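See the structures that follow.
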Structure P
Amino acid sequence: MMKVSMKNSSIAKKVAPFVITAGVIAGVGLIDTDKALGHGYVSEPASRAKLGAANNVGSVQYEPQSLEAPKGFPLAGPADGKIASAGGMFGGILDQQSSDRWIKHDMVGGVNDITWYHTAQHRTTKWHYYITKKGWNPNTPIKRSDLELIGTFENGGKQPERSVTHKVNVPTDRSGYHVILAVWDIDDTSNAFYQVIDVNLKNSESGPGVQPDTEKPSTVTGLHTMSVESSSVDLMWNAATDNIGVDHYMIYRGDSVGIAKQIGTSSTTSFKDITVEPGKIYTYYSVAVDRAGNTSGASNIIVVSTPNPEVVIPPVETPDTLKPSMVEGLHTMSVKHNSVNLMWNAAQDNVGVDHYVVYREGVELTQTKGTSFTDLTVQASTTYNYHVRAVDAAGNISDKSSLYTVTTLVKPVLPDVAAWNATGLYIVGTKVEYKGNVYEARVTFRSFGDTNWNPESALSLWKLVTN
């Protein structure tokens with residue numbers, strides 16, 4: 001278990017004045033690093049960048065989540081001497097290295113929780129952790145040769161939770177100042193995020209008369225599957241025993257090549273692997289880990305074959321070839337010398353009528369979604385023949401309706417009045433002719449050339465006298 005003490009460490013001495021500074025910073029509206037846009041950082045134990053002003057890190061305190069560099073560490077990634085700053089970001093201040101430069105977290109070796117906070121939840125290949133070797137030089141910038149791998153946690157390209165905690169087995173064979181490097185590999189880009197954690201390992205301080213726990217847990221037994229799907233495998237096993245207590249289990253998976261890698265941990269006796277692929281063969285085994293970091297022997301190995309997903313053949317849709325019913329009830333609602341208002345009953349269709357086509361003298365006149373239409377293109381004292389067809393969404397056309405014959409009215413004899421003029425001055429009661437109709441001015445006004453003041457549109461200025 002992680003043991004972080006701030007009572008006697010340099011953290012307590014440096015954090016107190018930082019609390020006051022943080023209040024001043026908040027007062028002037030600088031960035032809250034927990035909410036700033038970015039990618040991710042180690043929040044617990046707080047990384048060198050996350051400790052911010054208490055660590056005198058400069059501007060990176062506002063963007064601890066932005067330490068990004070090419071992935072592929074240790075074969076690729078930041079150059080030696082620039083690992084802590086992810087390749088010299090923010091002026092490379094994080095690469096400064098001496099035995100007393102950075103605040104340190106007190107930590108006891110064994111299983112420790114390390115938590116990433118992802119401000120942007122990128123699809124993830126894996127997280128991997130390294131620690132400085134015994135005898136490293138704390139007064140020179142960190143190099144690859146200073147580090148050794150202590151844990152890898154695969155994620156198979158899945159999107160992680162906002163906060164992810166890993167149980168990392170920190171060595172118990174060294175004490176004093178060491179640096180842990182945490183790397184988060186993004187799956188769908190060429191980059192990774194780099195964070196360093198400064199720790200003071202206290203493995204030699206077990207207290208008077210207290211002996212370190214070196215007894216390993218019993219071997220895990222009874223590993224088996226609860227369910228196997230094309231994209232997941234549910235595992236279960238019997239609990240191991242330990243003189244102090246089992247802390248967690250590490251689950252390993254091998255592929256067809258036979259190479260086994262740790263894919264996750266579980267604090268219970270079950271684990272669901274959601275990173276498998278359909279139609280593949282995998283091997284699994286489990287290892288128990290106690291609170292001191294002692295590991296058991298490997299459990300029984302099981303072989304699992306994931307099925308191929310069922311091929312779902314979508315049903316073949318039968319094309320709609322049924323035409324709508326014939327339109328009935330075609331009639332007029334009003335007939336004038338310059339308009340004919342038609343209406344009809346809705347047609348029926350197995351799927352639904354999409355629109356209607358109105359014909360005059362056998363020629364398509366218009367299309368409409370509704371069951372009415374006003375023909376404004378007619379002439380006075382003229383006979384017209386109309387019919388209507390219904391059309392569904394598939395384009396099926398109904399039989400034509402019964403023919404409906406209409407004769408428009410005689411055009412009324414208009415009083416001898418002048419035509420409306422857009423620039424005219426009109427006294428209340430003045431009559432004008434506009435589009436074959438006579439209108440009377442409601443008020444006295446001048447149009448000033450505004451065509452929107454025509455009698456047909458400006459009903460507050462004109463009233464219809466004859467049509």
Structure Q
Amino acid sequence: MYQDTAFVDASLRSLVHFKRGFYFELFSDPPFSRAACGEHSLKGLEGTYVDAEDGLLEGSHVSHGSPDSALQWDLTATPGAGTVLRMFLAAGASLAETGRLRELVRWGEPSRFVRESSTFWNGWIRRRMPEAPAGLSERAIQVYRHSVLVLRHLTAHNGAVLASPDTAPLEGVGDTYNYCWWRDGGYVSKAMDEAGLYENAQRFLEFAQRCQDADGSFFHRFFPDGERGSTWHLPPFIQIDQTATVIAATWHHFKRGNDPDVLIPLWPMVKAAAHFLTTFRDPQTGLPAASYDLWEERMGIHTYSTAAVIHALERAARIAEELGKDPRAWRQASTEIHAAALRRLWDPTEQRFVRSLSVRDDREDASLLLALKLGLVPWSDPRASRTVARVEERLWSGAQGGLARYEGDQYFGPQNPWIITTLWLAEARLRLGDRERCRELIEWVADRATPTLLLPEQIDARDR
């Protein structure tokens with residue numbers, strides 16, 4: 001309904017894209033020589049890149065609808081010497097805001113901003129970067145340190161934890177990962193606490209509290225500004241483990257910081273979430289009612305989601321005890337659900353946990369490893385070692401190594417191994433006492449980092 005605009009301000013040597021209250025102004029040092037704006041969705045137009053193919057931009061300086069743009073620099077390169085081109089993107093809520101940023105850059109030496117940023121982050125690394133775990137290769141240590149920086153960079157000032165700034169999925173699934181999921185954010189919050197980024201974890205929990213629904217649950221993802229995100233779920237839009245994860249992250253944050261003061265302002269959020277988990281039950285089984293699984297694909301009563309609820313209600317009871325509140329209702333609900341889970345989700349004939357009920361699903365799923373992590377059964381219980389062995393046997397990729405999400409997974413490839421699931425296996429092996437296998441799996445992950453030390457979501461399972 002409301003369309004975008006792109007225009008070139010030739011007098012300022014800047015290119016602006018805007019839509020309602022969102023403005024992006026691009027300028028450079030040295031300034032660009034030519035610019036063009038075009039369309040790629042109307043009247044058979046293909047986009048401004050067509051104008052650029054002959055090496056000379058001659059198109060319009062304004063376009064609206066679904067505009068795109070191109071810039072041209074005429075630079076002279078000296079053999080054996082480098083040529084520096086700095087590009088700046090100013091973001092703001094108005095032209096005046098982006099204009100102030102542009103003038104700030106142009107009146108100050110542009111290289112100063114690189115210097116200031118480098119100085120800050122080098123100082124941050126010296127003072128805040130935690131020691132890497134012992135026994136890892138230099139490559140794995142580098143990936144660990146870079147991952148801590150990624151956690152820090154993807155946590156907004158308001159506490160939102162961005163899953164990823166990657167926009168590539170737009171072409172495949174029509175959306176991006178530019179959202180805050182409570183499951184992702186909760187586990188990231190725990191990781192930040194472990195890495196000493198206590199203030200960032202605190203801000204995430206405060207952000208969660210501001211986004212909580214009136215019934216105590218959490219809609220499955222939000223924009224970083226706190227607005228509800230898009231969804232492919234039908235009402236009631238519930239992934240029950242996400243609400244549970246926020247409670248668990250709150251308890252973990254308190255334990256790592258050993259600061260009772262953090263619990264007082266977060267108590268209303270915990271109370272509402274725990275009440276929701278207590279009442280969101282399936283009357284026939286006593287388990288949590290059907291919701292979407294952690295892969296966001298299937299409705300049902302899922303083993304991992306159930307384990308997350310059991311874990312969260314016990315943590316809510318402990319928070320209540322810390323504040324002198326009555327924990328009995330939540331502890332009783334946790335105990336009841338736990339008993340129902342072991343009775344209904346463990347198949348004694350096949351000696352295994354099922355993936356889901358409602359419609360029974362026996363496919364092996366790596367999320368069972370996460371259910372064990374949350375205490376569905378103790379690690380000393382034979383059911384734990386059986387589950388780990390079965391998951392590894394059925395989901396390990398013979399061609400590339402690494403662990404797939406579940407049997408028959410087709411998301412961007414046939415049963416591709418994922419980084420996160422392989423690390424779940426690493427932790428499970430460590431809990432079972434196999435430190436060497438844990439180390440091997442961590443090194444497998446580190447070896448698949450990109451040249452910039454970023455970890456992909458998944459690896460192509462095909463042997464190339």
Ranking P, Q by distance in nm of label points 7 Å out along Cα→Cβ at positions 331 and 347, the structure that comes out highest: Q
log10 I(q)/I(0) by the Debye sum over Cα atoms at q = 0.06 Å⁻¹ derived as -0.57 - corresponding label from P, Q: P
Ranking P, Q by distance in nm of label points 7 Å out along Cα→Cβ at positions 179 and 315, the structure that comes out highest: P
Which of P, Q leads on distance in nm of label points 7 Å out along Cα→Cβ at positions 219 and 387, largest value: P
Computed 46, 37, 28 for Cα extents along the principal axes in Å, for residues 227-370 alone - originating structure among P, Q: Q
Among P, Q, structure where helix-only ellipticity at 222 nm (-39500 (n - 2.57) for each DSSP H run of 4 or more, over all residues; to 500) as derived comes to -14000: Q
Mean count of other Cβ atoms within 10 Å over residues 75-82 from the coordinates reads 6.4; which among P, Q: Q
Structures P, Q, by distance in nm of label points 7 Å out along Cα→Cβ at positions 139 and 427: label with the highest value: P
Distance in nm of label points 7 Å out along Cα→Cβ at positions 307 and 419 derived as 8.3 - corresponding label from P, Q: P
Which of P, Q yields 7.9 [distance in nm of label points 7 Å out along Cα→Cβ at positions 83 and 451, calculated]: P
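All of the numbers you see were taken from the coordinates with simple rules; none came from a lab. Not measured: the values here are computed from a predicted model. Cβ atoms are built from the backbone, for glycine too; each structure is taken alone.
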